[in-house]
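What follows draws every value from the coordinates through simple rules; no lab data is involved. Predicted model only: the values in this text are computed from it and were never measured. Cβ atoms are built from the backbone, for glycine too; each structure is taken alone.
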Structure 1
Amino acid sequence: MTDIQEKNRYLLILNLLLQLLDGSVSYGLFSLGGVEAGSSVNAAMESWRFLGGVLYYKALAGALLLSIYLLGSRREAMAANALTITASVYSCYTAAAVMRFWYC
């Protein structure tokens with residue numbers, strides 16, 4: 001296994017863990033009366049109840065991350081960049097949600 005393949009594997013694991021963290025934070029905030037800003041996620045939560053909507057979108061995000069990882073076997077550097085960007089975005093989003101939760 002090359003260094004970049006190993007890096008991509010760790011980035012995939014990080015991204016999947018961030019999805020779990022985001023789902024947990026979302027569950028905590030929504031159970032306290034929070035509202036989902038995304039209209040498609042909100043519609044799924046209304047149709048399938050809260051937990052079904054969150055699980056659906058987290059599973060979809062996990063499948064997309066896995067497809068980035070699997071398709072990146074030919075273009076390893078591009079997959080590494082994509083996984084790094086998604087990890088960065090979810091880290092910032094989760095940190096902002098936690099900070100908003102504590103300071104509101």
Structure 2
Amino acid sequence: MSGFKFVSYEKFPDDPYIKELVYLSFEDNKYRVAYVRKQAKNGGMFWGQISASILKNGEKRYYESFMQDSSFLDKDIKDFLDKRKWESKSSTPINSDELPF
């Protein structure tokens with residue numbers, strides 16, 4: 001695992017559901033994945049991948065655009081985003097030496 005690198009950040013103050021977007025690159029820029037900060041109906045905020053809701057058999061189901069094989073990677077990505085580490089290392093890539101795994 002080569003880790004991940006910060007690519008870009010954007011705010012969306014006018015959108016009622018998506019407030020922020022961060023692009024991360026994986027595998028030495030081979031893949032680029034968007035994480036969004038969503039606002040729940042109760043006002044809570046959380047990071048997640050962009051997903052689509054699809055009506056299937058009369059029931060709304062959510063499908064993620066990206067899934068990682070490791071829950072450790074998901075935890076590390078969300079920790080990076082929650083602590084806003086890209087702001088403190090604005091242009092410094094995150095490499096595997098800086099990650100806890």
Matching 2.1 (distance in nm of label points 7 Å out along Cα→Cβ at positions 61 and 77, computed) against labels 1, 2 points to structure 2
State the single structure among 1, 2 that was used to calculate helix-only ellipticity at 222 nm (-39500 (n - 2.57) for each DSSP H run of 4 or more, over all residues; to 500), giving -4000.
2
Quick one: FRET efficiency 1/(1 + (r/R0)^6) of positions 13 and 69 (r between Cβ atoms, R0 = 30 Å, to 0.05) came out at 0.30 when computed from one of 1, 2, so which one is it?
2
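Out of 1, 2, choose the structure whose coordinates give Cα extents along the principal axes in Å equal to 47, 31, 17 when calculated.
For Cα extents along the principal axes in Å, the value 47, 31, 17 is produced by structure 1.
With relative contact order in percent (Cα under 8 Å, 6 or more apart) coming out at 41, pick the structure among 1, 2 it was computed from. Could you put the intermediate results ahead of the total?
On the way: 1: 41; 2: 24.
Going label by label, the one that fits is 1.
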